[in-house]
Structure 1
Amino acid sequence: MREVLEGSHAVSEAVRLAKVQVMSAYPITPQTHIVEALSEYCADGRMDARFICVESEHSAMAAVIGAASGGVRTFTASSSQGLALMHELLHWASGARLPIVMAEVNRALGPGWNIWMDQSDSLAQRDTGWIQLYCEDGQEVLDTTLLAYRLAESLNLPVMVVLDAFFLSHTYEPVDVPDQESVDAFLPPFVPRICLDTKNPQAISQMAPPPVYMEMRHNIQLAMERVPETFEGIEKEFQGIFGRSYGAVEAVQCEDADIILILAGTAVSTCRHVISELRAKGEKAGLLKLKMFRPFPKKEMRELLGNAKKIAVIDRNFSFGASGIFAQEIRAALYNSDKRPPVFGYITGLGGRDVTPEILEDIYRMTKEKAEPERESVWVGLQHN
């Protein structure tokens, strides 16, 4: 059924269709609409689920960790300071190999206090052992949430579904909402491999001394290394049922491109228009959409970027004292490659500032005019008083 949904409610609909059994969340703008809808679904009987009200985001993650340890399908959501408060328990979730799914609505970190779009909150959690998947529009949000459950439960790793504040979370657009029967065919009931059971007593998340701790972490890495192939297989099955797929990355006119722009989130849609306009003017421009950030798709990056003359990475985030985070990762991915085009890093769109077609065209022109990057990151769109 085709419905007009805001991005937040695309998440809510996917969680309902996934037949999640336990949810917990603490309201924080701009993710609140997601869990408001879910609490209504629990209250009016549209979902046979338990919604646990808590006093903080730290407690919300603790609640779903407990529920997932009990062997049920779980969900939570957060943003910004709320996600930062969860940080300790994100490690507990991945270390315990719990298939929790969380919607993370990208929002700037304070101070100064800001409720608008910025990727720094999710990217600050890049080393916590969570798979991270970034979304461009409402349809991708709904589909990715369903994909996330299959992926999490296949590998026993938690998954973060990431969407832009307001540009996506509060924007209404047409979304194909699948019927329950089709979703059930794709996402069968959860059968846990790790589960507290009074008939089979066991300890979970206990002390891990030196002889075992390192092996536990190595096993998480081995599971992460299986994510790309597993995700590809799950997407093929999803496409067979629903007719849609996304890939870890998406290349748009990259085959003969001299300059490839790389970015994630809703700004990808703007960049699609810019690339089309540049091509109409005879420019060999390409776009690479980054969907999967953790694990980082190194193989795909090397294959798709090797023939370009230059790469321009647009980061709506920043690692203080270093550079844009996507640019860091791409430089690292290409370092040992035989083909290593120069990577130009650009910072723009922080704190909800618009990433306009004009800004993207300026970035393309600046990249074209320079033989080599003058610095690791060029800040674009600053308002100088």
Structure 2
Amino acid sequence: MMTPISEDSYVIDDTRKRRFPIVFYDGKYHIKNNPAVPVYGEIGFAIETNDYLNDSWNKCGINLIELYVDDELYFSHQISRFSFDESRYINSLIDYETYIGLRRRFQKTWVEPGNKLSTYKFVKGTGTFIAEGDATHKIQIVLKDTYGNSSTLEFKVKSKPNTFNKPTETFVKEFNYNSDNLFRTGDIQLEIPKGALYKNLKFQYKTIPAAPGFYSERHIIHNNSVPLHSSVDIKIRVKNLPSELESKALLVVIDDNTERYWAAGGKFEDGWITSKIRIFGDYSVKIDTIPPTIKPLSIKKNTTLTESNRIRFKISDDLAGIEKIEGILDGKWALFEYDAKRKIITHKFDKERFTFNKEHQLVLTVSDYRGNKAIYKATFWR
């Protein structure tokens, strides 16, 4: 992949990034048909790559990636270890837009200014290539695994001055990655702290009218193809919300392709919903008045125990999410372990604390983050 970085740069007369298919011959990888790709300005290169073990199609990671321009080292990145606290910088290591859109991971051979990942060995400038004048350049990307096996991608680019009119880019405000940023209208306030962005951002924003069942306009906050490194504070003004439903209001993020939505939390205060978000996207306000669901897996008809050593339930919530699980067994608090991935809670009988061969009473209460509760009661023999 080749990505125009600066405002005046392009790849094949286009300001958008371009992907190229790869073929292998003469011991190296090449761009298909071996063209000298016309480019101009500041260009970033990225590559999609996997490593494989012998006799296996399990995908492994690349240990070392290097970029050479006319045999000069521009970039070197080696992953041996890194801190867990650095994990989110992977959003900047890869081309995040392509990952969100296509679920394909192209690893960049340049470093964005807000990317503090510690595994870069060498970077000339930022690792990007400045195409000027009228010349052809050899580009090599060298890959190595942990056992020293290597592969090389080699291709050519040709510097060619810009001869086309660049389309006008529309935005409402420019944010600096290295400072605190504030965007505010009468219906929204967004605070993006220093370090939350990996590079400067030409911020885009618009609204569309509220859809039925929503209690604010739909705020289109840039787009989810731009990653955030940390949470940002958001406030959205609520519209036409009955006072008795204020405690049930929450922020939701809406998928602009499927129109499905999911909870983004928040708290109602003085006509606004305030929350913290980790992704850009479409946001609005909904209410949640529906209690969670409780489905018994170990008790039949509220009376018959079907598992000898445990009690299990499947629980779920339609929007706000499960906040609290409280089990009372024979009048005493009972521990339920929560497998959030499978949405199953389990209580295992403790031989030291549980009396067998008698009738037992169970009361299970499951609450969501908007105070909606579901209660399940059973009397069983064990």
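We did not get these values from a lab; they are worked out from the coordinates using the rules stated. Treat the numbers as computed from the prediction; the structure is a model and nothing was measured. Cβ atoms are built from the backbone, for glycine too; each structure is taken alone.
Observations on the model:
- Origin of the value 23.2, where mean count of other Cβ atoms within 10 Å over residues 19-26 was derived from one of 1, 2: 1
- Label whose coordinates, when distance in nm of label points 7 Å out along Cα→Cβ at positions 11 and 235 is calculated, return 4.2 (choices 1, 2): 2
- Test item: relative contact order in percent (Cα under 8 Å, 6 or more apart) calculated as 16, pick one of 1, 2: 1
- With Rg/Rh (Cα atoms, Kirkwood Rh) computed over the structures 1, 2, the top value is the one for 2, the highest of the group.
- With helix-only ellipticity at 222 nm (-39500 (n - 2.57) for each DSSP H run of 4 or more, over all residues; to 500) derived as -13000, matching label from 1, 2: 1
- Entry that produces 13.1 once mean count of other Cβ atoms within 10 Å over residues 27-34 is calculated, selected from 1, 2: 2
- Mean count of other Cβ atoms within 10 Å over residues 43-50 - highest-scoring structure of 1, 2: 2
- Mean projected area of the Cα convex hull in nm², for residues 115-242 alone derived as 13.6 - corresponding label from 1, 2: 2
- Read-out mean count of other Cβ atoms within 10 Å over residues 139-146, computed value 25.1, structure in 1, 2: 1
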